[in-house]
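Each in structure tokens, the structures are laid out below.
Only the coordinates and a few stated rules stand behind these numbers; no lab work does. Nothing here was measured: the structure is a model prediction, and the numbers come from that model. Cβ atoms are built from the backbone, for glycine too; each structure is taken alone.
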Structure P
Amino acid sequence: IDIPDIKLGIDTAIPLGLLINESLTNALKYGIEGDEEGDINIKLQKDSEKENCYILEIGDNGIGFPETINYKNTKSLGLKLIHNLTRQLRGTIERDASKKGTNYIIKFQEIKQQLSPVV
């Protein structure tokens, strides 16, 4: 885990936490088989090029899944959830094929709290 001391608002922290949780669940459930040992990596950093933007690198060194499978053509609720949470964070997601297993690079924005109008 490589996460600096970053303060995020609740509108960012909740979907980000759910996204990380789903990625970890998928890694433990599908990526690392049986009693084999595996590594799960999480790295979060501020994007040096864009203000209020972050880069999350998350993944495992497990068995991975075919490049032909994506959130659009799968029945996997977890994969769809990861992509929808990324979209909720106004972000982009790409698979990092340079590493063994399933690894993602997710770039997202901090979501500013939306103030509800007083009725």
Structure Q
Amino acid sequence: MAQYEQVNVRGYSEFCKAVADRPGKDIFAYFCGDKDEQGKSWCPECVKAEPILKGAMGVLPLGSVFIYCQVGERNYWKDASNEFRTTLKLTGVPTLLRYGTPQKLVEEECFKEDLVRMMFTED
């Protein structure tokens, strides 16, 4: 059995529900651009970050939750008033954050496996 729970969501309301359904859990959230039918995101940085992220997930804390969230189509994401930008204060994708803390990795930082592992393992 996996030591963490992975939840895949799309859009802001699904993300909020996933968080609300898991009170008191240690939540890590990864935000990326929507994927097409071939499973490829419109965001080239997200495509590059994904294998690094997947490689580091083995060190996620026991009992934690990993939420994989697609933020929407490119046009929605580029709109400065979208809820990911206004409420969660995201500035770019990919973004990996530890929910409820200031800890986050944005864009190129998600390419560095040591930084990703550090986020997953630090208290």
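Kindly point out which one of P, Q the value 32 was derived from, the read-out being percent of Cα pairs over 23 Å apart. Source structure: P. For distance in nm of label points 7 Å out along Cα→Cβ at positions 9 and 25, the highest value in the series P, Q is held by structure P.
One of P, Q was used to compute distance in nm of label points 7 Å out along Cα→Cβ at positions 41 and 57, and the answer was 0.5. Which one was it? For distance in nm of label points 7 Å out along Cα→Cβ at positions 41 and 57, the value 0.5 is produced by structure P. Hey, FRET efficiency 1/(1 + (r/R0)^6) of positions 33 and 49 (r between Cβ atoms, R0 = 35 Å, to 0.05) derived from one of P, Q reads 1.00; which structure? Computed on structure Q. When relative contact order in percent (Cα under 8 Å, 6 or more apart) is computed across structures P, Q, the figure 31 traces back to P.
Supply the structure label, taken from P, Q, corresponding to distance in nm of label points 7 Å out along Cα→Cβ at positions 81 and 105 with the calculated value 2.6. Answer by label: P.
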